[in-house]
Structure P
Amino acid sequence: MRERGRKKPAFFAVLILVASTALCGCSDNTGRGILKAGVRDDIMNFGYLNETTGKYYGLEIDIAAEMAERMGYAGVEYVTVTPDTRKDMLLDGEVDCIIATYSIAETREENFDFSDPYYTDSTVVVVEKSTLINSIEELRGLNIGTMAGSNASPLLATKLYELGIIGEEVISNTDTFTQYDGVSVTKAASYQELDVLLEQGLVDAACMDRCIAATYMDDDRKFLETNIAEQNYGVATQKDSVLSAEVSETIRQMLDDGTIDTMIDKWD
């Protein structure tokens with residue numbers, strides 16, 4: 001899967017592959033009902049909710065709709081999840097699967113099954129150009145913002161340790177703030193909040209996945225050259241569930257027949 005990291009357009013008008021009359025035939029043939037897919041509502045071109053129309057748009061919305069149709073569901077109910085809520089919502093059965101820029105990681109595979117990756121991204125650091133920060137090494141002693149509950153925080157800590165910017169010691173740690181020996185990390189409750197913190201200079205840099213950062217980029221911001229880590233997004237399902245094998249096979253078919261590549265091109 002090739003990386004897609006170019007800036008996404010802020011507005012768009014496309015045909016959405018959601019539960020509609022096109023899926024009614026599946027309902028008549030199988031009676032399987034509705035697939036509840038946990039998706040994001042705040043990431044342009046991946047999972048974004050238009051509050052005026054009440055419709056979700058993006059790559060992951062299209063993937064969920066196509067996946068549900070191939071699996072014989074009557075349609076999809078899109079349920080908004082966040083990095084803080086998605087784990088518990090899937091464990092508790094509030095959603096059947098998660099398709100929400102959810103990266104495949106060993107710690108997550110302890111609780112969930114994942115499909116093959118449908119998208120490869122990278123975790124990056126964004127700064128305001130006015131800070132004159134040009135390298136990750138210049139973040140020593142500064143405050144970096146991340147999204148609470150995201151995989152960016154541990155990946156950032158690992159990278160900073162590898163570069164010798166922080167040591168092993170964690171001086172203090174809470175749900176919203178971590179003080180390392182070398183840098184501090186502020187954990188925002190949402191990407192919108194993280195965007196404001198960066199704009200107002202309350203954090204010196206922000207670390208997030210590139211596809212998410214693209215939503216908040218403007219002419220006053222830039223990416224630092226060093227990528228923190230590669231991220232592979234997969235569809236998550238409950239561990240060892242019947243649905244896991246079916247989702248995995250369906251995503252594999254959509255990768256093999258080029259459907260997902262076509263969807264990526266559509267939203268790129």
Structure Q
Amino acid sequence: MMKTYRELLEYGKSCLKENGIETPELDAWLLMEYVYQVSRTWYFLHEEERPGKEGEERYTELIRKRSRHIPLQQLTHEAYFYGLKLYVDENVLAPRPDTETLVEEVLGKLSEEQELEILDLCTGSGCILLSILANRPKARGVGADLSEKALAVAQRNGRNLGAKARWVRSDLFEEIRGSYDAIVSNPPYIRTEEIRGLMEEVRLYEPYMALDGHEDGLYFYRKIVAQGGAYLKPEGLLAFEIGCDQGEAVASLMEEQGYRQVQVVKDLAGLDRVVTGRKNQEE
């Protein structure tokens with residue numbers, strides 16, 4: 001006999017818990033919400049009803065996939081970031097709440113009145129650039145990534161949001177032209193040897209090239225800091241997301257290249273998460 005909504009939800013919770021999913025109750029509910037497009041209020045009024053074979057099969061299949069630690073966002077193709085609903089898939093990192101700290105810092109340092117040009121390196125889903133553009137209507141942006149598949153995701157998101165953005169396949173600055181008021185980046189920053197210790201959702205299912213920061217995790221910061229000045233306008237802003245133990249090292253790289261007002265900013269958990277600085281006006 002087919003299960004009721006309540007029985008399906010209990011099955012989902014139990015299956016996810018048995019397979020070591022960190023938030024089994026939440027994930028089981030979010031998949032139910034996704035499959036049946038229902039609210040919690042509706043569910044509580046109808047939990048003893050039977051949704052039918054097709055819905056049951058779809059829900060149980062998604063629960064089985066989540067039990068294999070496939071990220072939830074890859075199953076629903078939905079992620080929410082800084083108030084935006086974004087499409088994601090296996091070709092990009094799912095946006096993290098920690099990254100909103102970078103967006104918040106950049107917005108706090110950018111004028112609302114000026115027409116600005118923003119460059120986002122290693123753009124992935126485009127979440128950083130699109131969040132900035134959504135909150136600075138006079139700004140335009142370029143999102144760059146080496147992965148064509150990631151750029152297809154970013155382009156889809158930009159189109160859905162009607163953003164004034166264009167997308168460029170580029171190995172960092174290789175195909176970038178012009179100068180910018182701000183360069184932002186959440187580059188790969190995990191040390192190669194640490195990747196094998198990451199949770200399965202990240203290690204097995206998210207794109208390796210978006211994680212690997214090479215031996216010491218600082219490879220991309222060195223390159224961007226060293227080359228970025230040539231693409232920044234005077235007083236232009238350079239802003240990074242960083243790993244929680246990289247604040248001092250990235251700040252030092254920027255100071256060595258002559259950036260001023262270098263700051264290390266903590267996230268809501270009190271961990272170092274963002275480094276910002278400005279290009280010298282004389283350059």
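Coordinate-derived values only; no laboratory data. Quick caveat, the model's predicted, so the values are computed rather than measured. Cβ atoms are built from the backbone, for glycine too; each structure is taken alone.
Structure values in brief
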{"quantity": "Answer label among P, Q for the case where log10 I(q)/I(0) by the Debye sum over Cα atoms at q = 0.10, 0.21 Å⁻¹, for residues 149-252 alone, calculated from the coordinates, equals -0.39, -1.16", "calculated": "P"}
{"quantity": "Identity of the structure behind 0.25 (criterion: FRET efficiency 1/(1 + (r/R0)^6) of positions 77 and 125 (r between Cβ atoms, R0 = 30 Å, to 0.05), calculated), options P, Q", "calculated": "P"}
{"quantity": "Read-out FRET efficiency 1/(1 + (r/R0)^6) of positions 181 and 237 (r between Cβ atoms, R0 = 41 Å, to 0.05), computed value 0.55, structure in P, Q", "calculated": "P"}
{"quantity": "Ranking P, Q by relative contact order in percent (Cα under 8 Å, 6 or more apart), the structure that comes out highest", "calculated": "P"}
{"quantity": "helix-only ellipticity at 222 nm (-39500 (n - 2.57) for each DSSP H run of 4 or more, over all residues; to 500) derived as -8000 - corresponding label from P, Q", "calculated": "P"}
{"quantity": "Structures P, Q, by mean projected area of the Cα convex hull in nm²: label with the highest value", "calculated": "Q"}
{"quantity": "Test item: semi-axes √(5λ) of the Cα gyration tensor in Å, for residues 109-156 alone calculated as 22, 9, 7, pick one of P, Q", "calculated": "Q"}
